[in-house]
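Enquirer: Presented below are the structures under discussion, each in the form of structure tokens.
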Structure 1
Amino acid sequence: MSRPPETPTIVRHASVREFLDRASDYLGERETEHNLLLGVALALRDREPDDAQVWLTVEQNAAVVGAVMRTPPHRPALSRMPADAASAVAGHFRTIGPPVSGVFGPAEEVRQFSDDYCEPGLHQTRLKLRLWLYRCDSPPPAPTVEVTLRSAVRGDQDQVRELLAGFHRDEVSPPPEDLQAEAGRVIERGAVVAVDNADQPVCLAAIARRSPTGVVVAPVFTVTEQRRRGLASACVAELTRRQFDQGVSFCCLFANQQNETANSVYQKLGYSRVCEFEWWEFDDV
């Protein structure tokens with residue numbers, strides 16, 4: 001006879017490496033949905049521990065049932081987890097801290113967290129962004145539009161910086177502190193650009209991070225005057241094909257649900273919806 005489930009407990013880990021040792025098997029079971037936690041943790045694994053960061057596992061009956069990371073200035077990011085686990089995470093941040101002003105993750109989990117974290121009369125919840133997570137398991141067809149595509153190179157860094165700035169303006173999301181340095185990292189990770197007649201980048205598709213067997217495509221951005229020409233579709237298709245050529249098992253990406261054009265483009269390229277993600281903000285009343 002199986003024993004009843006225990007109350008979920010929260011374990012805070014002293015380092016990213018310790019977190020991965022405990023959580024990687026659980027996160028890897030649904031690698032696509034956990035691309036953010038896995039990708040960021042793998043990128044930070046060999047750095048010195050940062051006391052401002054929070055790396056948690058939620059455990060029940062000696063098993064991991066959820067995971068959370070907080071890397072300031074970003075909001076906590078939640079993995080898939082049962083409702084009582086999300087409630088336990090909310091209780092942890094509410095009573096032990098540090099206080100948070102929002103949350104990001106799979107829709108059901110972040111709604112449960114928000115309901116339990118925010119106290120009536122003290123907080124007001126606000127949905128900032130609703131996204132679809134997409135996954136592609138095979139190379140897409142070659143683009144049919146006339147476009148010149150190439151790899152972004154170091155000489156493109158200023159133009160890539162401007163494309164990144166445009167992306168963050170459109171998405172109303174805070175850019176990295178050093179956008180020039182981020183442009184360099186985007187180029188190093190193997191971005192694809194569409195260029196104009198002067199060989200200047202006017203559209204960008206990049207790799208945001210890597211998980212154990214997949215990659216996350218982001219950001220994707222086209223300058224305003226070059227839109228509706230199929231450039232973003234061509235860049236994403238080429239970047240996706242290159243990743244499969246390099247041996248990844250899948251590519252995934254997020255799309256704002258309000259951007260009907262982007263959602264249509266990704267589905268035509270063979271990206272299928274996996275689940276819904278949401279970003280909630282908490283405002284003091």
Structure 2
Amino acid sequence: MDRLRRMEIFLKLAEAGQFTRAAKQLSVSKSTVSQAVSDLEAYLGLQLVQRDGRSVQLSDAGQIYAAECRRVLEDIQALEDQVRGESLGMSGQIRLTAPNAYGTKTLTPLFLKFMELHPNISLDISLSERHVDLVAEGIDVAFRVGEMKDSELLARKIGATRMQMCAAPSYLANHGHPKDVADLRDHNCLIYSNNPVWQFEQDGDQVRFHPKGPVQTSSGDNLREFALAGLGIGFFPEFLIGDDLKSGKLVPVLEGIAGAVLDINIVRPADRHCPTRIIEFINFIQSEVQSRWRTS
């Protein structure tokens with residue numbers, strides 16, 4: 001086994017966090033992964049991983065080596081793309097992550113269209129509400145809704161969404177309509193745990209409300225289901241509940257008060273070579289989202 005292959009195996013172990021999981025993702029045996037790491041440690045004279053039962057933790061040297069392995073392997077991939085010249089480098093894999101609701105409602109049709117245009121590109125898609133560390137987990141592209149907190153990432157705004165208070169007609173029939181923000185204290189509010197404060201714009205002022213209610217969840221889709229079931233009032237991005245508002249399954253609450261507007265960004269690591277396929281993917285998604293945004 002050559003050193004580059006050992007580096008690939010070690011990097012997959014660093015991302016997977018378990019020998020068994022890394023072996024499964026690489027379609028090799030667990031002993032092959034273990035031997036590759038042991039060979040690297042012997043060659044370098046350093047301990048790269050700390051074994052803790054089924055899981056592994058990278059040592060300080062392992063973290064540095066993993067980052068450099070990723071850079072070297074990406075540089076090699078970029079060189080091969082350039083030399084091949086296949087569709088201007090339009091082949092290979094793109095690893096991406098997006099919030100579950102936004103990925104399902106908005107992005108999935110765009111992913112399908114992109115793959116139809118570029119059949120030699122594969123997408124490794126993770127839909128999750130978890131805030132993913134792109135560099136640590138080897139992610140090429142991420143979609144972020146709301147405030148950007150990662151200064152080391154390159155961000156490109158592709159759209160925006162307004163937050164909207166709404167509830168099922170059955171809930172409002174049983175509990176009445178709130179007349180102002182203060183009335184919300186007497187209602188069941190459905191809380192999104194990743195963003196538990198509701199922000200509004202009222203008479204030019206920013207208003208913050210801390211809701212209380214019977215349920216709190218990290219899933220936007222889960223929260224929407226609770227609202228549809230008549231459990232309480234929710235505060236949602238418009239892309240998630242737009243169809244429900246049109247069909248009447250949900251109705252607006254406090255229509256005179258505008259919810260905050262959240263930017264939607266597509267981001268990538270700033271210190272990583274960006275292959276042609278990723279640049280093309282970002283440009284495509286931005287064009288498609290903004291075209292649909294303008295016509296919606």
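We did not get these values from a lab; they are worked out from the coordinates using the rules stated. All values derive from a computational prediction rather than experimental measurement. Cβ atoms are built from the backbone, for glycine too; each structure is taken alone.
Enquirer: Output the label of whichever structure in 1, 2 has the greatest value of FRET efficiency 1/(1 + (r/R0)^6) of positions 155 and 187 (r between Cβ atoms, R0 = 41 Å, to 0.05). The partial results should precede the final answer.
Expert: On the way: 1: 1.00; 2: 0.70.
Structure 1 comes out on top.
Enquirer: Related question: For mean projected area of the Cα convex hull in nm², for residues 203-242 alone, the calculated result is 3.8, so let me know which of 1, 2 that is. The partial results should precede the final answer.
Expert: Numbers: 1: 2.7; 2: 3.8.
Of the options listed, only 2 reproduces it.
Enquirer: Something else now. For P(r) over Cα pairs in 10 Å bins from 0, in percent, the calculated result is 6, 23, 26, 21, 15, 8, 2, 0, so let me know which of 1, 2 that is.
Expert: Matching structure: 2.
Enquirer: -10500 is what came out when helix-only ellipticity at 222 nm (-39500 (n - 2.57) for each DSSP H run of 4 or more, over all residues; to 500) was calculated for one structure; which of 1, 2 is it?
Expert: 1
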